[in-house]
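Dropping the structures in below, format is structure tokens.
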Structure P
Amino acid sequence: MGLTVAEKIMKEHLVIGELKRGKEIGLKIDQTLTQDSTGTMAYLQFEALGVDRVKTKKSVAYIDHNLLQTGPENADDHLYIQRIAKKYGIYFSKAGNGICHQVHLERFGIPGQTLLGSDSHTPTGGGLGMLSFGAGGLDVAVAMAGREYYITMPYIVKVELKGKLRLGVSAKDIILEVLRRYEVKGGLNKIFEYSGQGIKYLSVPERATITNMGAELGATTSIFPSDEITYRFLKAQGREKDYINIEADDNAFYDEIITIDMDKLEPLIACPHSPDNVVPVSSLEKTKVNQVAIGSCTNSSYVDLMKVAKILEGKTIDEEVSLVISPGSKQVLNMLAENGALSKLISSGARILESGCGPCIGMGQSPNTDGVSLRTFNRNFKGRCGTVSAKVYLASPEVAAVSALTGYITSPEEYVKDINIDMPDKFLINDNLIISPAEDKEEVEIIRGPNIKPFPKSKAIGESIRGKVLIKLGDDITTDHIMPSNAKLLPYRSNIPYLSDYCLVPCDPEFPKRARDNKGGIIVAGFNYGQGSSREHAALVPLYLRIKAIIAKSFARIHKQNLINNGILPLVFNNEDDFNCINGLDDLIIDNILEQIEEDKVIIKNITKGGEYILDLDITERQREILKAGGLLNMIKNNFKEHLKGE
């Protein structure tokens, strides 16, 4: 039996386990990336590991999230990360250099290598033929220390692309079609591997749009082969030496196969408030638009924005539309400036933002009350844009640009008769905002601003766990619900005590007070708890509030691992009807937890009502040891002490 692209890379990087579906494997990580929203905490954890220098082939720290500096907090975090990077062997991408995923694709990604990033959209690297995973900051810190990264060996879905996209239909429509079919939970424990004759018509940035938004499927990752298209992109970036060919064997086995006829696709759009709420654009025409935002790590490449410039050239946006554009990198912005496209964008009435995440994470440009915002981004969770009452739609740059002109959601097909944009033979290369690490770490002083607080530390599990149900939640609770990430809170990403006042406030403003009054407790939730961002704060803040366990109908992959890494039990209802038997402030207890944790089932008793429920603890032996130790950091330190005793 032959191997898929993903299996070939995993085989080369396999450290622990076997490539058997459903079994835990440990992979060697070649590269890591962090961004400033998650980076400070990741580097505090890296320091706690006591490693003298990163052990990866390349690690990069990006500043792209917290770019509004209305006080010293963000600048202090950036300075801390820059000094940490300089001291420990990490490359540092300064504010203004661009969004981590776009820049990494341009300047650092290497086909066939593994990439672990403290951002859920790290699978963007799959557009280049990298095996790329999003993870919590602690997992990234551990990988930088040279340790393996663990995943459950995924099932592999072959997405066969046939035909060629028509004008006005884009790569964004391909991934929206996959989301329409699979929904936000359908990719759990799966890798989506793209193939077929249609891929030869997709550039690396277009492929990256698809792998980037594959994160919204809940997938482990997504990946394309590394082929002649990959080579041309790397050569244009002056990095052809990094190219290797990686394609699936003809007799490779796939667990599922789906086919998408690209020539039959029409422009699609994701409606509020979920990326899988996908319908044809034509079904929403004449829906009035107040704001259009183009950019983010999904659609901010050179070709994307050149298409937008061509659509807008010589025209003026609708008088009631605010159009904002954020280029994905300094490289893209420079090239637009040099060839005159930037002038066309400005002339049309567009506001040009700096190269960063910006509106995608609610960092400025929030829509008006009850407004409709059409965005080329990857997420449209309620309130993520900064305006709770707004309705956010997700679509391609072509749809966004045309809609900015008409003032309504508009299918672009009749407006884009001549917008074919070729990939450049040579990109403008200027890496002067990438700072190399110091040769002598001793000459670098770490500076910690007053807002940088120690991360909370968990304790080893005792004999029992008891607590009240502090809140009962529904399905698809996102990390934006658990730990909001807006312009007002992002400056405090390194201050867990401050953030604790906002935990789950979008669901219940009284939750933080209730958690403190009861000295911690238990959270109950529905399906897909922890969907969305990889932000570890959604586990660290509950840990600070002394949350002992979370009982849900199911968990999102990254968040489940973050809970385990921080010593919080992720328990799943064995019988979904039991969900209806538990109410807020019910007093629950798990006796003999150390014994029960050795099994796949845990019995929890409802002291208030007198009943008991069987819960599943779907974890590996290694994760069991992490939980017993009270978290991954504790386990690593314990293992290190045992190692010293044995010497």
Structure Q
Amino acid sequence: MKEYPNLFSPIKIGNVIFKNRLVMAPLTSDNCVVDNRPSEQSIAFYSARARGGFAQVTLGEVDVDTDYACRTDAFNIISDPNPKYWHSGAYNEVTMAIKEHGAIASIEINHTGEANHPKNIIDHKNPIGPTGHIREDGITIDEMDEAMMNQVADNFAKAAQYVELIGFNMCMVHGGHGWLLGQFLSPLTNKRTDKYGGSQENRARFPLMVIDRIRQAVGKNFLIEYRVSGEELVDGGLTIDDVVDFAKRIENKVDIIHVSVGIYHLHVESRTFSSMYHPHGCNVHLAEAIKKAVSTPVAVVGGINDPAMAEQIIAEGKADLVALGRQALADPEFPNKAITGRTDEIAPCLRCGCFSPMPQEEGKITPPHTFQCTVNPVTSKEFRMQLEPAAKSSKKVMIVGGGPGGMYAAITAAERGHKVTLFEKTNSLGGALKFTDYDRYKDDLRRYKDSLITRINKLNITVKLNTEVTTNLVEQENPDALIVAVGSSPIVPNVSGIAGSNVMQALDVYWNPERVGAKVVMIGGGLVGCETGLHLAALGKSVTVVEMMDKLAPDATESHRIALFDTMDGKITAKTETKCIAITSSGITVVNKAGVEEVITADTIVYAVGMRAHSNMAFELCKAAPKQYFFIGDCVSPRKVKQAVHEGFHAAMDVF
């Protein structure tokens, strides 16, 4: 507590005491709803964050009606709730699960307005909004009249009344991210000429109506938190001056002003979900501007994943509360670890696009997207993991490979009471993630790697470095369980000149930066090629990426691709549908899809054309295992960090 005295000081808002300044921003538990009620998984999800030490836990984005408000099938808190659901105690169960751990239970109520789609609306009604128009995708938006405004305001009020009834201490009214209330406030979407449009006063009239109607319904003791986008970061959208003006209008009507940014349907571009290329704490300056203008407590969200930064925000008076969203997915124990001096064990959020599916391939059915976290394999599995049996007895576990999968397996097995020995053939742990010590865009991934090493060092795990494991060693160790995580090796393209002194594999540029010339050609435009190229561009190199396929980084999630391409723009030249056919001392020769050859001059040629799994090695080692064995990560097939970590976790959980 001495390390973060401001962050872990209590604050009283109204009649409610928050035990610290860390709150969980609205998060949806992967839409885990059964018959319009929170499932056991949802209850376990939110309970884990409350147990982890957050002062407030907020259920994310629920809808105030089923006629026009619903964007998803998440917790639909409707204006006329069916008594069979709230009499069943299901919602009381989730609020109890939060409050039993000393946290404040909150829920975000929302209306998506014109951003909705008719397929999400009962009877396929047109979406409604402040201004009637034809949306870019051809959908008709119906302009709301005063009767409709009053109906929506009543729906908000009834929803707030309902959530108070079922045990929530407060609600968050979603007035940001380009949803309905923000649409009225924003000059980008509000083109009305009546008393609800034009001036800032008029544009604020409907949101104020909603707030007043909610307050009338719930009274003064039920807290209302109002979420704003401090600016929308799109041409013609809200600016911080607009939002400061609005904050002044609501400061005596709400209990907390929660500062986010952007609009959801441009969530990467407008920083609603900041990417790894955005600075941490990217909305703090907006919260500070609002806090200076009002007396109402202010909360801020936006890429904050370090308790030291959160402490500084509170200490400098830039906000009263720090909200963590995706970081609460990455490590539910963030507050508890910080207050007990275990900051170095925190798994930092990588902002890698956990909420985003892989890009949809034309003509193919996109598989359902599940909400998972790269660094936390328990996210979205909290209830199922509670049902996993404890280890029956302590076993001797041998793990081969000290990359992220092997390390996570070692940690999990040791925490379950097994005797673990981790073998690594190099002189340090980290595997392929060692490059993060040098890549300016991968600091969070470096911190994650270091957190795993820290956890290993604090557990009763024997680590044997500089040890290459053979079948004889496996037989000699005679483990009860063998977990093989021996990784993969880079594929070397079959191109003349590939053995030249001016040629390097992508990872080599980190270990031997002095070999990289001023002008670089990257052969391979997958995620590794693009990110390595971006690293080199940040070092001042001129970089051209050459890719045989028609798309760059198809192996990235959609959100990460958007952020990556935006960051690459102006820094890297890319040539798709272009094949390298020869390498010389002065560059490469390529041919495009039309068969036209071109010479690209370069000082250094770097390749990143995929990895080859060490599957034969894994197979031989597992054959030597006398009892139980697992092979995980890249030695099965080339993986990303998420797959390796998750497989390592589950392998260790299955040691019997």
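Laboratory data are not the source of any read-out in this text; all were calculated from the coordinates shown. Everything numeric here is computed off the predicted structure, so don't read it as measured data. Cβ atoms are built from the backbone, for glycine too; each structure is taken alone.
Identify which of structures P, Q gives the largest calculated value of mean projected area of the Cα convex hull in nm².
Q
Which of P, Q yields 2.0 for distance in nm of label points 7 Å out along Cα→Cβ at positions 434 and 538, as computed?
The read-out was computed on structure Q.
Identify the structure, out of P, Q, from whose coordinates mean count of other Cβ atoms within 10 Å over residues 402-409 was calculated to give 29.9.
Structure of origin is Q.
Compute relative contact order in percent (Cα under 8 Å, 6 or more apart) for each of P, Q and report the one that scores greatest.
Structure P gives the largest value of relative contact order in percent (Cα under 8 Å, 6 or more apart) among P, Q.
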